[in-house]
Structure 1
Amino acid sequence: MAHLALGSVTGAAWFAQASADLGALLSDHLHCERKAAENALSLVRRYPHHRGLVAALTRMAHEETSHLAQVAGIIERRGWVVRPDTPNRYARGLLAAVRPRDPYHLLDELLIASFIEARSRERLSLLGDGFGAAGDRALSDFYHSLASAEERHAGLFVDLARPLISEIELCARLAELAEHETKVLAALPMGSRIH
C-alpha cells in the first residue's frame, strides 16, 4: 500500500535557527495553522461531491483552528503580538507541481497537503525535543502534542487521494513529490519559521 515518506531529514541545526526569534516562530506557526484550516475548507468548497472529503476536512479545519487559538494564547500570555504573515515560499514551491486537470489536480493538492503536514510533524517534533532539552516543558509538551495531530493529517490526505488513481500510480506520484519537496526545501534559507 502506498504511503508518504519524506525525501530528506531536517538537520540538527534547524532548532537553533528556528527558535532564535521565538516571537517570529510562534507568529509563523499561527499563520501555518490558519492556512491549514483555510486549505481544508477550500477543498470542501471546491470538492463537496468527493466521497468522505467534507466530513474529514471539516473536522480537520476545526482541529487546525483549535491549534491556531492555542498558539495565539501562547503569544498573548508572553505579552507579544502576532506578527504579520509573510509569503510561504515552501508551500508555493510545492504547489507549483500541481497538475491543471482533475482528477490529477485534486490528487496533487491532497498529496502536497500531506507533505506539508508530514514536514510539519517532523519539525514540530524537533521543536518539542529542543524545547524539552532547553527546559521549557510547556512548549515541549505543546509541540509534541501537535506533532501527533500533524501525523494523522498527513495520513488522512493520502487516504483521501487513494480512490483517485491506482496504488501503483499513487506510489509513483508520492515518490515524485517527495523528490520535489526535498528540492524546494533545500533551496530555502533556515529561519524562525516552521518551513
Structure 2
Amino acid sequence: MIRVLIADDEELIRVALSKLLSLEDDITIVAESSNGREAVVAAIKHRPDVAIVDLEMPELNGVGVATELTRVLPNCRVVLLTGRGRPPHLRRALDAGARAFVVKGAPASALADVVRRVVRGERYVDPQLAAAALAAPACPLSERELDILRFTGQDLPPRVIAASVHLAEGTVRNHLAAIQTKLGAVDRYQAVRMARDADWI
C-alpha cells in the first residue's frame, strides 16, 4: 500500500481528496493536516510515502513543507497542489524538492496516477503549467534581490531591511537601484508591484 498524507487548509478539499484516494486499492491515507507546520509534524510521525500538499497554506506554505520534508524525510515524495499554478510557483516547487505539481481540479484518478508515478521515482508537472513555464520570461533578479524586494513590499525602510538581511544600508540601497534598473521601474514600489504581478515574490 502507498501511504499518503494530505495537507490542505480547506477542509472540504482535504476531506474530498482523502475519500476519493481511499477508494483506490493501493492507496491508504495515514494523516490529514490543515496547515504546513502540522503537515511536517504529521509526516515525521506517520512517515508517508507521499505527501499531497496545498501550495497556499497558513504557517508554512507548500514550498516550505517540501523544503522541510526533503531535509528530514527524503524518502517522502511531495506532490504540490495549487488552484493558481503559475510558472514561478513551479520553479520554486521543484527547487524545494517537490516531485510533482498538480493543478487543483484534476480528476481524482489523475491524482492517484501521479501518486503512483512519484513512488516509482518519476516526476510530474501539469502539461499546461509546463508549457506556460517554458514560455514565461526568466526572472532577472537574484535571490538576494528578491529577498530585499519582499521586505520592501512590507514598506520597510532600507535601514530596517539591511538589518533583516544582514547587509549594510548602502548595499541595500545599491541593490534597490539595481532592481529598478533591471525592471525598468521608476521607484522601488513599482518594482515590488512588477515582481508581485510576475509572481516572483
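Laboratory data are not the source of any read-out in this text; all were calculated from the coordinates shown. Fair warning: this is a prediction, and the values are worked out from it, not measured in the lab. Cβ atoms are built from the backbone, for glycine too; each structure is taken alone.
For which of 1, 2 does Cα extents along the principal axes in Å, for residues 10-73 alone, calculated from the coordinates, equal 44, 28, 14? Could the numbers behind the result be given before it?
Numbers: 1: 44, 28, 14; 2: 30, 23, 15.
Source structure: 1.
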Q. When distance in nm of label points 7 Å out along Cα→Cβ at positions 42 and 170 is calculated, the result is 2.4; to which of the structures 1, 2 does this value belong?
A. 1
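Rank structures 1, 2 by mean count of other Cβ atoms within 10 Å over residues 90-97 and report only the one at the top, that is, the highest. Don't skip to the end; give the middle numbers.
Numbers: 1: 16.4; 2: 19.0.
Evaluating mean count of other Cβ atoms within 10 Å over residues 90-97 on every structure, the highest lands on 2.
Comparing distance in nm of label points 7 Å out along Cα→Cβ at positions 2 and 18 across 1, 2, which structure shows the greatest value? If you can, show how the numbers build up before the last one.
Numbers: 1: 2.7; 2: 1.9.
With respect to distance in nm of label points 7 Å out along Cα→Cβ at positions 2 and 18, the highest-scoring structure among 1, 2 is 1.
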Q.
When helix-only ellipticity at 222 nm (-39500 (n - 2.57) for each DSSP H run of 4 or more, over all residues; to 500) is computed for each of 1, 2, which one produces -16000?
A. 2
**Q.** Origin of the derived value 14 (relative contact order in percent (Cα under 8 Å, 6 or more apart); candidates 1, 2)
**A.** 2
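For structures 1, 2, which has the highest computed value of Kirkwood radius over Cα pairs in Å, for residues 82-185 alone?
Numbers: 1: 14.9; 2: 16.2.
Max of Kirkwood radius over Cα pairs in Å, for residues 82-185 alone: 2.
One of 1, 2 was used to compute distance in nm of label points 7 Å out along Cα→Cβ at positions 130 and 178, and the answer was 3.4. Which one was it?
Working: 1: 2.5; 2: 3.4.
Only one of 1, 2 returns 3.4 for distance in nm of label points 7 Å out along Cα→Cβ at positions 130 and 178, namely 2.
Distance in nm of label points 7 Å out along Cα→Cβ at positions 98 and 114 was computed and gave 0.8; which structure, 1, 2, did it come from?
Values: 1: 1.7; 2: 0.8.
Only one of 1, 2 returns 0.8 for distance in nm of label points 7 Å out along Cα→Cβ at positions 98 and 114, namely 2.
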Q: Can you spot which of 1, 2 the value 0.05 was calculated from, given it is FRET efficiency 1/(1 + (r/R0)^6) of positions 122 and 162 (r between Cβ atoms, R0 = 25 Å, to 0.05)?
A: 2
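I have 28, 19, 15 for semi-axes √(5λ) of the Cα gyration tensor in Å, calculated from one of the structures 1, 2. Which structure is it?
1
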